[in-house]
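Below you'll find a set of structures to go through.
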Structure P
Amino acid sequence: MAEGHDLARRLEGIVGERGVVTGEADTAPYLTDWRRAFSGRALAVVRPASTDEVSAVVKLCAEEGIPVVPQGGNTGMCGGAIADDSGRSVVVAMGRMNRILDVDARNNTATAEAGCVLADLQAAAARERRLFPLSLAAEGSCQIGGNVSTNAGGLNVLRYGNTRELTLGLEAVLPDGSVWNGLRSLRKDNTGYDLKQLFIGGEGTLGIVTRVVVKLHPAIRERTTVMAAVPTVDAAVELLARLREHCGETISAFELVSRRCLDLVLQHASGARDPFTHASAWYVLAEGGDTHAGGDLRDRLEAGLLAASEGGIITDAVIAESMAQRETLWRLREALPEAIRAEGLAFRSDVAVAVGRVPAFVAEAEADLRRAFPGIRIVCFGHLGDGNLHFNALPDRDSALSSDWAREVARVLYDAVGRYDGSISAEHGIGQAKRGELARCKSAIEMTLMRQVKRMLDPNGLMNPGKLL
């Protein structure tokens, strides 16, 4: 194996001196995730500037038997982009490949390199009066290649789908360094296996995504945002049905927030204010968007709220009257991850069940956890419109915790998810964090098929080892 100075010299020959990151202080951000939950070591951190450079780096690593860890913006929740502790791998960070190559307003597509920051892609679409609807808290730093590799979801899945639905084509460097060009912008292409799907959600275990073609949509010209107080999760699900009856597919986001969540934000987020006079057990943050300005979207949404109020589904509601008020309401939702982080030790999850089964699941999962862990603080919020809940938990402040507390909480929660035919990962992926649980939640034949695909494309197991499988 080529190591040390010799490897650095050969890598510099491919990517140039500025493309190899050296020194403990400079490499540290690439070797620890933003939550500081996962850390590792690496032989080198490489920042290629083109697909050809990625190909040459991967080919060198394949020849030398060196594992490769692809990394985008390093904003993941499961440690999927962090090297292990062996110090044998090369991290391939994609941040220099950040160009937007094309925005085709007529075809409603955009083509970008994998290191393009999501917010930059959104802005490029907006300049052409188009919308790229993928939206999540880390959009100012996450990269589109990482979004594709993790099949990111976010706030607008209800209307537009997740990254899988938004990706038309991609280019990827395979584990031997060869390049597969599937960079097509077609809506219809019925010519056999849809190979791009292997890389969407593949977490970099089958190759490195280098360029992507995504779908765009007409720009939203009018938005209406509402936060409503609801007594139960069942009432929240019923409110979703009522609003969609009145507003149809214009409802793009429908977020569920518990009172405990709101209290944490009010405690930890600077400037956050409670929009309601009286506390409620649950809240919904919903937004509708219309491609036509001056329409009747707000009237229809208000009619839906009125019907829900008369039926006892909601107890109060606040409608944003300005962009500033809209941002204030969304801040209450978007500040949640940092508010939870401020509490210290926390168990985080990213589960999904069918929307209609969410109320029963929440009740059952809460009861299971409270029996197993008296005093546990449930922190539940998420994208109710598509059944994706971040069912998190904080320990009892006065309890002594075992070293495996989070793992034990996960087992209880994931058992409940299984009983409801749900998923242990709706949008964050598996990474290192959930790899041990995957085999417990997938059937034997599913695991066999996934391992066979991995062995076929990566027979030496060098591409992002220790992740997913």
Structure Q
Amino acid sequence: MDKQDFLEDCKSILGAEHVITDPDLMLSFVTDWRRRVVGRALAVVMPSTTSEVAHIVRLCNQYDVPLVPQGGNTGLVLGSIPDDTGRSIVLSMKRLNRIRHIDTVNNTMTVEAGCILDNIHSAATDADRLFPLSFASSGTAMIGGNLASNAGGTAVLRYGTARELCLGLEVVTAQGAIWNGLKSLRKDNTGYDLRDLFIGSEGTLGIITAAVLKLYPRPASRLTAFVAMDTPEDALRLLDIVQKHCGASLTAFELVSQYAMHLVTRHFPSLSPPLPPTYGQYALIEISDSKAEDQVVDTLETFLGLAIEEDIIKDAVIAQSLAQAKNMWQIRENISDAQGLEGRNIKHDIAIPVSSVHAFLKKTDALLEEAFPGCKIVAFGHLGDGSLHYNVGPPDGIPCSDFVTHAPEVNRIVYDTIQDFNGTISAEHGLGALKIHELERYKCATEIALMKTIKMALDPKNLMNPGKILMPEQAGCPQIPPVGSFFADSHSTG
């Protein structure tokens, strides 16, 4: 490869100002969100149209240059940064940020991959509609990355993951061809579902450049409640009652442990705990409905009253204002940051069947306590769909830097127990490079062989985000150098 010829060709397509080679200017693009790992890149290229993306991909094929598609770089599994070989380019989607069309009759919005999620929310609101995908990084995260990782967020219980919120895609293939699949249809049974193949593929099969998203009517009322109970088992009993009374209007049901509450109130003293931090578990519940607010309040008070009568919950508070509701959500959304301020910890993004959550927590907590007496467990997340963040911090007196060296042993306990409950080691964040070594242990040979077949068919040169999801040798493409050792040595810490 003649590096300089390649870069000059990129500049002739994009303009020199959109091909960044200065290491200082590239730093934010090659550093992961948690600032654990810094990769190296040949350049950062910033196309502004799908045609320009296609031209760059064709150049990468011509010169055998690997590329790493990148949205807001908010991923948590090292999926959107290059390795340390310095051979790859980062293909930033920041300039593909147009909202192409809104159809309020069909309830769809066509957007480019670089659109920031909050801007999509605002455009939907301006059209008197709702786009429900939402999470803490929505002010930075881009929809292309959300789709590439099949992001979930807080409203999965009602609206589903990014996959369920997308009707069609525009994709640049690994060869630089453009597939225009921007159909806004709810039904299309004309062959293989290519859309679902690219969603969740983390940029390893092609580059999502645009998408047709589902919109929904804006709810007339939205109520938030914070509830205290003793155990996760009580939370599951409460979830059953809420679902019976609220049906599809139940939008979110989040679990917050007592220790998580302590961390947030200690590190974010401006946030007022909605209830005293003395109970074993808390649930954050959101209900949104087309009914008037007073009707929803009646429903909420009814099921909370039943839960108190059955001794399922110990206390509850309903937000009386938007400010109070926002405070409740900030308690939940600041848990990860609070634990980060407490010190480095070993993080897990998992899912188990909802019915098994209590049993999983009981068993895994006990196994970790036996192996690492006094370790601090922060379990929280989307109880309504069985997706949890299960983070493990050091016992008192053990430096965080020492404890995180035990990440392989901690991960094995957590992941093996997840396997026992027929769960998954990655519910939302994907595999990226961080969990790539776990694939063979937790996926059967047939499944890996099928994934390898798809990868080799669509990206035979292994230029698309190499070293993510599949190991280079699993992808069957040894000509691309193996992923840098810094990925292999990185633990799920933050």
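Only the coordinates and a few stated rules stand behind these numbers; no lab work does. None of the values given here were measured: they were computed from a predicted structure. Cβ atoms are built from the backbone, for glycine too; each structure is taken alone.
Observations
- Calculated for structures P, Q, FRET efficiency 1/(1 + (r/R0)^6) of positions 227 and 403 (r between Cβ atoms, R0 = 35 Å, to 0.05) is largest in Q.
- Identity of the structure behind 2.4 (criterion: distance in nm of label points 7 Å out along Cα→Cβ at positions 179 and 435, calculated), options P, Q: Q
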